Structure I
Amino acid sequence: MTNRFFPLTVLSLLLFLVSGATAQRNEISGLVGRTFISDQGVPGTGLPDSNIHFGNGLTFEVNYGRHLLNAGIVEVTAEIPAIFDPNHKLHFGFQDEPRNFRSYFITPSARVNLFPNGGFSPWVSVGAGIGHFSYDSRLESGQPNPNRSGNTTGVFQIGAGLDVRVIHSVYLRGEIRELNAGEPQFNLPTGKSRYYNLFAGAGLTWHF
């Protein structure tokens, strides 16, 4: 009896998983925004202004999501936000830092939407992944950059946003995500181990 029951149980479980997978829905998003980074102090320089100043880099996000659970008032989605800042400016008095750098973040996350079937759906997201920093081949002084290869670090992501229905399957999305990464290698001893990026952006989300 047990030998017959076990294959039927496995088959039933597989049919349940397949039917659940076909009922799930997908989404893809494209957003444009800015990345904001607070100035970082460099101790012991003796300069009147010993802070690294960052520009507000134009940033792009592509995000794929898979809806896992819709309980009416709440929806849970597995998402993969990929955020790319192609040219973030730097300035420091010694001019020993790269002229600019690029950042890449990929952070698989879980997102929870409220009122997913309505016209307005606020949400929060939490996840973790990897980030990579790539540096300009020249320092701000014009000299060659000895550390142009870049570095990779772990990243923790937390975000919040609002989806507003435009038409049946297209939503306007506004969001803010904080990306907590390891410190980039700017050739400057800031004494810090963590580096905070705040991405604010808007774009469109398509459900299919």
Structure II
Amino acid sequence: MVINLIIYGTVFYLSYSWLIGSVDKWIGVNEMEVSFWIGVLHVLIIILAFILILFICYLLFIIFGSLVTAPFNEEISQRVEEIVTGTSFHKLGFWQDAYISIKGELQKIFFYITILFLLFLLDFVPVAGNILAASLGLIFSFYYNALEFLDYPLTRKLATFRKKLRVTQKGGMITYGFGCAAFLMMFLPVVNIFMKPILVVSGTSLYYEKGYDKF
């Protein structure tokens, strides 16, 4: 949680300082005389900028937060697996665990960026493309967040990335329900800092209790 706080806090502070500073300079609110409508416009832009900052922070937190905390989340997941299954496993060294978990995170991040790029291209199609990109983007966010936290036991089993995608998809509505909850928790500032370790526990428990290990 401390690591998550440092990562998210740094990303939020830098994003907020840069974007709000740029808006203030563009609007010219620091000048001596500012009209009423300029003030209203400034407030509206600040609100939109804040929403944009939350989205940017969510993306960066998913990318950098997952990489940095991967070895620690792997340790949490492994302990949960031992409790749920009632069996213990031969543990690798920290650096071996770190290598395997970070490699898994890099695969997911590459997949995530690739799909986002395709959705971005779809957004260039007027009206229909915008609606479709937004709808598919939301569904993909649910799917990816489920994959994010179901991935830890799959990585320990040395599953290929294609198998990880297939297993996550076979969960059906359970996958998307869990992914929706995870997306909301990860998107909300402050909440996401505390919820991420809990989602690691939830994803690992879900993997075994709902039979994902049988897929």
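Values in this text are rule-based calculations from the coordinates and carry no lab data. Computed from a predicted structure; not experimentally measured. Cβ atoms are built from the backbone, for glycine too; each structure is taken alone.
Numerical summary
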item: Structure (I, II) behind the derived value 79, 46, 25 of Cα extents along the principal axes in Å; result: I
item: Structure responsible for 3.8, with distance in nm of label points 7 Å out along Cα→Cβ at positions 113 and 145 calculated and labels I, II on offer; result: I
item: Per distance in nm of label points 7 Å out along Cα→Cβ at positions 25 and 65, the highest-valued of structures I, II; result: II
item: Among I, II, which structure scores highest (criterion: relative contact order in percent (Cα under 8 Å, 6 or more apart)); result: II
item: Test item: helix-only ellipticity at 222 nm (-39500 (n - 2.57) for each DSSP H run of 4 or more, over all residues; to 500) calculated as -28000, pick one of I, II; result: II
